[in-house]
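Structures given as structure tokens follow.
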Structure 1
Amino acid sequence: MALTSRRTVLAAAAVAAAGTVTALAAPGALAAGGGAGTAGRGGRNRAASTIEYHGWTSADDWAAGSADGVTVVAGDRPGVALDAPAGTVDYTDPHLGTTVSYDYATWVSPAHTPAAPGSELIASWNADTPAGTFVKVEARADYADGTQSPWYTMGIWASGDEDIHRTSVDGQEDGKSSVWTDTLAIDDTETGTRIASYQLRLTLHRVAGGDATPTVWRVGAMTSDVPARFEVPASEPGAASGVELTAPTYSQNIHVGRYPEYDNGGEAWCSPTSSQMIIESWGRAADPDDLAWVNPDYDDPQVCHAARFTFDYQYGGCGNWPFNAAYAATYPDMEGLVTRVASLEEAEELITAGIPLITSVSFYEAELDGSGYGTSGHLMTVVGFTEDGDIIANDPAGDNNAEVRRVYPRRQFENIWLRTQRYDENGQVRSGTGGVCYLYFPANPAPRQHRVLRRLGLR
């Protein structure tokens, strides 16, 4: 159920930046989002949060960017597609060992200035990549001191794995920030360095001389400056009390030993298993033809499929956050993004609108009653709240499908999800994700869902 070592590496960097902590923060001492800000443009109250997601999704958004060889695709789901190539480049796949010539074209977003400068940035995207095509997504940060980062690769991605192997890129840093698999993070927040604005760049590729094209219909990024905190204030049960959404229950553990080439099989498949549960909660399902490669003796073959097609060949695992969101968007009329929530109240708003969440958490066993395990990083879904406000989670760590639905104490779950620092069982300081989650929803959500998404700045 562990996410991977890269979370541990990022944790070490965060702890080093924050300095030595000798005591827990007093309950209620830190605001749920932390930091000052202003009212967002139709989004959450920035006075309570530094978290902001900004996406480019509309025809006007795409037209506002700088294009070289791409065209804007109109219709119900506007996007950008490769038109007249800007040039040709050889791409050597480090995992396949192949070199192929590709035509390419680029789209560069306008610079976006979040309401609050950020210490982290996580990009995510939704795209269609037919055979022979792929996309590269990059981010460039403008620092508060007026300097600028290089273009960082946030992902080289295709929905399939025959032409290229989707991958993150290690070793990216400039002395002020570094990329840890899918997260661009300021190296030392104590220096005051922050991301004041940023741009995203898409490079669309197709086999040279071909006529297929990738199409990207969403690209965006979440920035945040969530403060170092061991505890967050306790919240009171809200409007979602007694609301439980319908979602299938899939165990990652029934897949232990299956397809070990994808991060040792089901033991580490919490992220794709959670993704598959939420994708299917929206009524989408894998095409039987797409599952033909799975051993017919295996039950829940769609979980094996999700593991294969979220796998990051550099990271060596299925827990790359934006790769999971991009996988969800390969299903008909689905969108996926990675963000943070500032509070459990925001999670309740989403649940009452019918939108489940996939949460990233870490804890030792005694911190979450009923879990039966501890983890340095784990994904599980939130599908509802009991009448008393406790969390109803479809937790893929269940030994079998019947044991996946869990009820976890509200206060415990709230704290392990929203904190950014924690002590492990040995008293060592480790990191928490500060409310990271995946959100999947239809391209044309119901009016109530649309209103909640816009209120949270998730258009």
Structure 2
Amino acid sequence: MLAVHLAALTGGLPDGVGDALDLVAGFDGALTHGLGRLGEPQAAALDALAAALSAAPLGPAVAEAAAKAGGGSASEEGLGLLAAGRAALLGAVHDALLDRFDTAAGRVRAEWDRPAPPPSAGTNLLAGARSWLHEVAVTGWRGVGHDLVSAVDPTVEALLADPGARRVAVLMDGLAAELRASSPVATMDRVPSRRWADLWTRAMLLTWPDGGSGASAEQVSGRLLPLGADVHEHPTAAQVQVHGVLESGDTRRLVRTNVTAGKVDTIVGPAVWRLLDGHPVLLAALAERRAVEIDGMALLPGGDLIWSEDAAEPGEPADPFATARLQLQEAVAPPVPPLERHPVRIAEPVFLEGYRIDGSDLLLDDHRLRVEFGNLPGAGPLTPELVAASTACVGLVRWDSAGWSLRPLAVQATVKKKPVTAHGGDWALGPTDPKIVKAQARSGDAVAVLRERAGRLLRK
């Protein structure tokens, strides 16, 4: 169990990780300043990034691109190479951190051996997207204003109309939306340079002909045993990511599946589940703690199960804590697709017990792991007080600039001398807390009201 090896997990950064992150920060600073008007510090940052990659196959091309950018002639191809260099450094950081986790947890991980598929989006559309990303990079975040952001709207609209370009379209639409909300960026006190550079890098790589990051899916059948649900809420969208163990024949694999819905900012907390009622089998599995029998569902090589209600049937009761205790250690973790190799992507399911909570940390055998109390979703019964009283947990181990952390998905605690078990997906079919039920009754069903209004508009 990971609990035995917390010291191995949290005992400082792997060698080279700090230096690599410093190089990435230097590139991000240059991108904030603008690659079309580099000063001496920004040009030195690009040279340092290229020097770090000098022994890699990509090294000579990145060095040439950095030199041209330093001379004021950053081309689209050159910026693509610099984006690839930045992604390679973060990929190396990701690999070092994930190897640290796998060693600490005793987790076996499959190797990535799939070739990337050819892109299905139109070449002209991708070229248009790349041209805008080039202009943004040359201008720099501090120079972005409403006119530059608006220039991408026709390209995003065309990309959204092409199913093969949906991934890069949504990514660019999100970046443009953040820039639009922040424009003029020059007036911001602090620019989210790492986040915007991450989005820019991913979008730039996806616009190249060989920018695919996955491979064709395989059809799988078997029994899915959910471990927990990670609920993500944003003003315009909600997503539930379910982590679980897939039993297929004699093999056990860690998988995850996502269901997503658009929303407005007034739909929050338990009401989010109503947006996902088109997935009754999955929601029932979470709320009733059941397995799911799947037949011919698509599984991507990176471990993502493409949820299909038509390929799913309710199964027998399955306690997620029993699954975690008995199956988690034996399940093989999926490989990481090339473009997904980024520290922010790390979210590994674990089972911990016999600990106590000390402030904001989980304390076990004198070793500490930060608990993400601020990220507990309002769509379920998990509260800071309940987590603080817990002694067993199914959660996700993650990594950010502050180090390793634990995001609880389910806990077992003793409250008023009575055992309590709570899961983030317990309210998938509606809240079970009488206080929440009464509050919803007073405020009304916001989802039903908005759907009725939308229906009236469509009928007119």
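If distance in nm of label points 7 Å out along Cα→Cβ at positions 94 and 406 is calculated from each of 1, 2, which structure is the one that comes out at 2.6? Of the structures listed, the value fits 2. Taking distance in nm of label points 7 Å out along Cα→Cβ at positions 182 and 358 as the criterion, the largest value within structures 1, 2 is that of 2.
Identify the structure, out of 1, 2, from whose coordinates helix-only ellipticity at 222 nm (-39500 (n - 2.57) for each DSSP H run of 4 or more, over all residues; to 500) was calculated to give -4500. Traced to structure 1. Given a computed value of 23.3, 70 for Rg and Dmax of the Cα atoms in Å, which structure among 1, 2 does it belong to? Among 1, 2, the structure yielding 23.3, 70 for Rg and Dmax of the Cα atoms in Å is 2.
Using Kirkwood radius over Cα pairs in Å, for residues 54-277 alone, single out the structure from 1, 2 with the greatest value.
Comparing 1, 2, the top value of Kirkwood radius over Cα pairs in Å, for residues 54-277 alone belongs to 2.
When relative contact order in percent (Cα under 8 Å, 6 or more apart) is worked out for each of 1, 2, structure 1 gives the greatest result. Of the structures labelled 1, 2, one was used to calculate mean count of other Cβ atoms within 10 Å over residues 102-109, giving 22.1. Name it. Here the read-out was taken from 1.
The numbers here are math on the coordinates, done by the rules we state, and not lab data. As the structure is a prediction and not an experimental result, all values here were calculated from the model. Cβ atoms are built from the backbone, for glycine too; each structure is taken alone.
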